[in-house]
Structure P
Amino acid sequence: MSDQVRLGFIGMGGIARHHLRQLASIPEAIIAGVAEPSEAALAQMRKEFPNLAKVPTFTDYRELLENAPLDAVEIHTPHTQHYQQALDVFAAGKHLLLEKPMVCSTVDAHKLIEAGKNVVFMVSYQRHFDGTYIYIRDQVRAGALGKIQYVQLLLSQNWYRGTMGSWRQQKALSGGGQFNDSGSHIVDIMLWTTGLTTESVFAYMKNYDSEVDIDSAASIRFTNGAQGTISIIGDSPLWWEEYSIWGNEGMMLIRQGKLYQARFGDKELAPVAALPTNSNPDRNFIDAVLGLDSVKVPPECGLRVIELTEAAWKSAELGRPVTVTELS
């Protein structure tokens with residue numbers, strides 16, 4: 001087996017350049033080709049990464065797949081483009097790191113999982129590599145909280161004004177609003193750390209004058225009987241994030257990145273200081289392709305996220321609870 005991975009990039013926007021910065025410290029990763037229709041985006045890549053100035057570039061990602069010597073691909077394009085691009089990557093026999101959200105419908109998620117079963121297929125949810133969330137998941141798995149009974153998420157962000165005029169508020173490209181964008185991260189981490197699976201969702205959403213959802217209020221019932229709420233405020237002057245988990249043996253809270261924990265009998269919340277080491281999706285992806293590690297964000301995580309997200313969209317549209325079983 002080779003000790004290097006030849007990577008192709010589909011999409012060269014800001015998130016792709018973030019991945020390039022991470023890959024710069026991974027000597028096993030070689031950028032072998034880039035597909036990007038925007039010359040401005042390519043110029044920015046060459047400015048930030050002069051070592052990539054001579055890397056082959058293509059305006060059509062299918063030309064990249066046909067002509068560049070690739071082992072694996074990273075997709076960093078608008079959300080609704082992920083599905084077909086990923087199918088084409090799998091048809092070319094390449095491994096794939098797919099930026100979140102994986103897809104924009106539950107049906108497409110099932111199809112993509114089936115299509116990618118013979119290669120390394122990973123979704124780029126970076127919080128799986130953050131020590132805070134690894135700690136929470138380890139504690140839940142060890143039974144420190146007992147049976148999970150309730151979860152609560154809150155995210156406020158200047159998303160509405162900050163993304164105005166961009167593809168993120170064009171439904172044909174984004175598939176949905178903040179719930180499907182930065183909200184996708186918090187939905188994923190809630191499901192991953194707790195191991196919960198969505199049964200049904202009852203949601204209200206406001207678009208204001210946008211094509212897509214800006215504010216969301218969702219109530220969730222999980223298959224184990226636990227309940228939860230998600231509050232997303234997309235027109236906020238500041239970023240604010242909260243995550244809370246209650247079990248029948250204890251609780252954990254995150255407030256603006258700071259983690260606290262308590263068990264029954266404790267008199268106050270205790271801050272958690274000792275956390276696992278951080279990593280990132282690119283390191284895990286390269287190691288998985290080389291056979292050195294398992295995939296930490298399998299596509300089933302993307303499926304669980306779109307199940308909850310799509311149920312919330314349909315609930316807001318229909319004005320009633322929507323079960324996951326209605327989506328496939």
Structure Q
Amino acid sequence: MQFGQGKPPAGTVFDCDMGNSIDDALALAMLYGFQGKNETRVLSVSVTKPNLKAAAFCDVVDRFYLGEPGPFGGGSLPVGMATTGKMPEDTPMLVEPLSRKTPEGKPAYARSIEKLNDTAEPVALIRNALTSQYDQNAMVVLTGPATNLAALLDLPGAKALISQKVRYLSWAGGAFPSGPPESAITCDIAAARKLFAEWPTPIVVSGNEVGLALPFPASSIEKDFAWSQAHPVVDAYRAYKPMPYDAPSWAMTAVLYAIRPQEGYFKLSEPGTVTVLVDGRTQFTASAGGKHRYLIADPAQKDRVIQTYTEIASLKPAGRPQRFRPPQDQKKKQ
């Protein structure tokens with residue numbers, strides 16, 4: 001087993017509500033595209049709802065990009081799944097890829113999740129992923145309710161760990177500067193309030209309006225992914241709605257900012273504080289010392305953003321990334 005020396009690219013924790021809308025699947029494909037370009041490492045993948053097919057689909061995508069027995073070698077990540085709350089119904093974008101068969105009648109995509117015990121406890125998974133990172137060398141991307149991350153904050157020492165390891169949280173949720181309630185917030189208002197109030201690092205929020213302004217083009221699904229006869233994200237896209245349709249890119253905006261904040265794809269609001277109202281609406285109050293900002297779609301960057309979406313999401317799997325030696329206790333070196 002080979003280990004790289006020095007500091008690896010920043011890692012990303014991805015916590016999502018996979019299956020509710022197709023942008024989460026595209027966002028996960030983007031993360032693996034960025035990993036293939038050595039711009040990040042996917043540290044953990046978890047779902048914020050108790051839905052086994054949502055976790056299984058994440059597992060399929062992980063294995064498609066990383067894991068044997070697929071054609072690209074490597075190994076896959078465990079997938080965390082929340083176990084509290086009402087079990088949401090299975091959606092076509094989950095069912096179709098998971099039920100696809102080869103001409104020989106075998107599953108088209110390798111998977112390891114069939115039952116609850118095949119999933120990981122998401123809060124422990126995220127904590128452990130952060131523990132093994134270099135200081136300030138991780139980002140957290142949230143594209144669903146704050147359920148898992150709010151629970152993480154309750155663990156002993158978690159806030160100190162987050163402050164030490166995480167640069168910022170990039171969250172697709174809410175509507176800014178004002179707008180109607182949005183599902184990532186309303187699904188768990190208490191958790192959203194807790195996250196905005198207690199998360200110790202900067203938070204950058206991408207509101208509903210940003211993803212609507214930057215749709216992912218259906219033409220890319222037909223053209224840019226043609227290198228593979230079977231692709232779980234393509235199957236999910238086609239199953240989500242009748243083709244052709246351009247998809248709002250809510251989750252993709254959060255990933256793009258998280259990995260390339262320096263590229264100027266978006267404008268940023270001034271600093272301030274986000275609060276969550278009783279009905280789930282998000283309210284932003286500007287303040288010089290605030291740790292929250294929200295993304296603003298820049299019409300001048302629209303074509304550049306969509307070109308980046310299609311280029312990165314459609315990249316071929318690059319296999320498992322190089323392993324790096326974890327940080328060592330300085331006392332042991334003396």
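Taken together, the values in this text are just the output of simple stated rules run on the coordinates, not laboratory data. Because the structure is predicted, anything quoted here is derived from the model rather than measured. Cβ atoms are built from the backbone, for glycine too; each structure is taken alone.
In terms of distance in nm of label points 7 Å out along Cα→Cβ at positions 7 and 271, the structure with the greatest value among P, Q is P.
Ranked on relative contact order in percent (Cα under 8 Å, 6 or more apart), which label among P, Q comes first with the largest value?
Working: P: 20; Q: 24.
With respect to relative contact order in percent (Cα under 8 Å, 6 or more apart), the highest-scoring structure among P, Q is Q.
For the set P, Q, ranking by Kirkwood radius over Cα pairs in Å places P highest. Computing FRET efficiency 1/(1 + (r/R0)^6) of positions 167 and 239 (r between Cβ atoms, R0 = 25 Å, to 0.05) across structures P, Q gives 0.10 for structure Q.
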